[in-house]
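> Dropping the structures in below, format is structure tokens.
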Structure 1
Amino acid sequence: MLNSNLLRKLDMQDLMVFVAVYEQSSVTGVAETLCVSQSTVSYCLKKLRTSFEDELFINTRAGMCPTCKASTMYTHVLKILESINLCHAGTQTFDPTLQPVTFNICAPEYFEQLILPRLLKRFDFASLPVMFNMHKFETDIPAEALRDGSLDLLICFGPNFHRSHSDLKSRVLLEDDLVCVFDKRATPLEPRLSLQAFVARRHVFPTPWTSNTNMVDGWLAQQAQKRQIVARANSYSAALKMITGTDFIVTLPRRIQPLLANEAIFKHCEAPNGLPGFTLDMQWTQSADQDSANTWLREQVAQACIEA
């Protein structure tokens, strides 16, 4: 916001006149340099003086002498004009066809199962030399690795699963919820498990990141309930293998279930009413926000999530 409404009347020509008068100390010379009339220069100076509430330039035998305020303003006005030129030029567009590029992404298994294959197929089809280094999501958001550039992008779950960082930018990519998966020989008859039936079963828990907390057990605690976990698996696939031939249950994201749970072996039903869903979120730094390669990467990830 502007400090004064008078500043709203200024335009780029006024600022160009200010810089030219400061540098040349001559109204005639400024008119010739900017290819405008002397009356136009005089009019711009009048607007500048009114807007900044200062004489700015004093007419002397040596030419137009800047006041103290004008001297202070000069470098700031230069930066304004430079910024406008940068806005006009725009940032250089990233072209992934020009040279190989490697992106470092920290993400849970969900992203690797659902989104990453889509990205790889798209890039392979377009013959783009893009490579991904995937980093396992640990206990919390690796904010420092994002800040120092070790990571280009973070993919995590939300909302409010992790401590927020005010300097990181964030975007929700998609929404999902959970379903209950069983060995087909142990599938319950009802299409939706009741809370009582859910906690009565023994569970295999695939850990999406290194943490003892998760949305299922957090929700159960709110209901004054607790489930029996017989095993914690490092992956969705491993969890599914563990329930084969048993009456155990594994709770999977709905979008993951058809990808991994072969219908010849597994069946699924709806989770208990009230079990919350979740979002898949993307986070990056302020500096990465201005990086054309990072911007391109985020656009590709977002499009793949739309198609998922």
Structure 2
Amino acid sequence: MPTRLRLDLAYDGTAFAGWALQPGLRTVEGVLTEAVGRVLRTDPAPRLVVAGRTDAGVHARAQVAHVDVEEDALARVPGRSSRAPEEALVTRLAGVLPPDVRVHGVRRAPEGFDARFAATRRRYAYRVSDAPGGVPPLRRFDVLHHRRPLDAAAMDEAVQALVGLHEFAAFCKPREGATTVRTLLRYSWRRVEEGADAGLLVADVRADAFCHSMVRALVGCALAVGDGRRDRGWPARVLAAAVRDPAVAVVPAHGLTLEEVAYPADHLLAARVLQARAVRELPGCDQTGDAPPRLGG
């Protein structure tokens, strides 16, 4: 019986064509799968299941994946050391992974755990600088520069109408047979006063799951309000129209970072998996099909 491991990892998405395997392209899944297979000395390498597939250029501070491995392969990882196999696997992976991917935790997953379907919440941050001089050089890969001054309070007020269970077709790239109904749990904007993000405008975006390009479209909508091109009621009108609006810019991926994936208590994992697999729909609507959970649209 294979053992399921939970992997907690982070990556700089700059040089990756997203999470998912793509022929001829460098992806996080491809790099990590090769590293896990190499350390465990298994061929083929075991398949990874991720909490959500981030798009090209999106970063992750707290991505989660699971992998099913044979117990004998796991037992070989420490070699002659007295370390636990999970601890040894973290160290061994650090020795073979490139510097833009790090696995910072490995543990045996509790019964019922599924990195994708057991998640209850994904949390992103999107970081923007409106400083006249541009983005600080050391933040150029994870902060978007906006050329016009931004009103964080106006942005925060405008996006509150988007929070809740809605049809987000106006902010998602459609996929055949997939619903765009999502529950946006939180969406806020603030200008940070101190710390590493001092001076930046930071969005806090949380949902049960995201459809393709959703977060970056939500951010683009808010920026149009923040710099005065649109009024504060515009995001609500875009949402109500339920069709893609060409005036909503999908902002670049590099300002987006996955900050957290949350899971319920162990005894609730199996029930959460069943709930997540169910079709999302609005009250009074009849919709079929659902897209796999994504991160970083």
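> Assuming 34, 22, 7 is semi-axes √(5λ) of the Cα gyration tensor in Å, for residues 80-135 alone as calculated from a single structure, say which of 1, 2 it is.
2
> Name the one structure among 1, 2 that Rg/Rh (Cα atoms, Kirkwood Rh) of 1.25 was derived from.
Value 1.25 for Rg/Rh (Cα atoms, Kirkwood Rh) corresponds to 1 out of 1, 2.
> Ranked on FRET efficiency 1/(1 + (r/R0)^6) of positions 8 and 248 (r between Cβ atoms, R0 = 35 Å, to 0.05), which label among 1, 2 comes first with the largest value?
That would be structure 2.
> Hey, helix-only ellipticity at 222 nm (-39500 (n - 2.57) for each DSSP H run of 4 or more, over all residues; to 500) derived from one of 1, 2 reads -11500; which structure?
Source structure for this number: 1.
> Taking mean count of other Cβ atoms within 10 Å over residues 120-127 for each of 1, 2, which is largest?
Greatest value across 1, 2: structure 2.
> Out of 1, 2, which has the highest value for relative contact order in percent (Cα under 8 Å, 6 or more apart)?
Once relative contact order in percent (Cα under 8 Å, 6 or more apart) is worked out for each structure, 2 has the highest.
Computed from the coordinates by the stated procedures, all read-outs in this text should not be read as laboratory data. Being a predicted model, the structure only gives us computed values, none of them experimental. Cβ atoms are built from the backbone, for glycine too; each structure is taken alone.
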